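Computed from the coordinates by the stated procedures, all read-outs in this text should not be read as laboratory data. Please read these numbers as outputs of a predicted model, since none were measured by experiment. Cβ atoms are built from the backbone, for glycine too; each structure is taken alone.
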Structure P
Amino acid sequence: ADPEVLTVEQLVIGTIASTGAEFALPGLLVLRARGGLLVHVRDYMDGLGVAHAMGRLGAVAARLEAGS
């Protein structure tokens, strides 16, 4: 309803340089344009998906379990 706001579903596809593992992560991008310029950008990604792609999901889960 707001003509200044653009919402985009995206799929970020890449390769982890250190391991060669490929990944695909869904995300949501919210932009606000005013006067032909971007005045606000929010990028929402799946944090646990990022940790999994980086091979760090176990470490993240352990820290969450420990409460830190």
Structure Q
Amino acid sequence: MNEAMLITIQDNCPYCGSDLELAVDTSAGSQEYIEDCEVCCAPISVAIQVGMNGELVAAEMKRDSD
């Protein structure tokens, strides 16, 4: 079983521009999910790509409608 590997990513909300800090679990591999902005509550689509060794390769936050 993989150990949880939490990595913090930082970006801005694609709706209101607020600074966001999210903890992502790379032990689950590459994934896409919806996270609500803590400030404006808009749904943000979060996509992370994880490499073969569990390292974070890329992270993207965009509007859910894009």
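To test your reading of the models, identify which of P, Q gives 16.3, 48 for Rg and Dmax of the Cα atoms in Å when calculated.
Working: P: 16.3, 48; Q: 12.2, 39.
Computing Rg and Dmax of the Cα atoms in Å on every structure in P, Q gives 16.3, 48 only for P.
If helix-only ellipticity at 222 nm (-39500 (n - 2.57) for each DSSP H run of 4 or more, over all residues; to 500) comes out at -7000 when worked out from the coordinates, which of P, Q was used? It would help to have the intermediate numbers written out before the result.
On the way: P: -7000; Q: 0.
Here the read-out was taken from P.
Could you figure out which one of P, Q the value 4.6 for distance in nm of label points 7 Å out along Cα→Cβ at positions 19 and 35 was computed from? It was calculated from structure P. With distance in nm of label points 7 Å out along Cα→Cβ at positions 11 and 27 derived from the coordinates and found to be 2.4, which of P, Q does the value describe? It must be structure Q, since only it matches.
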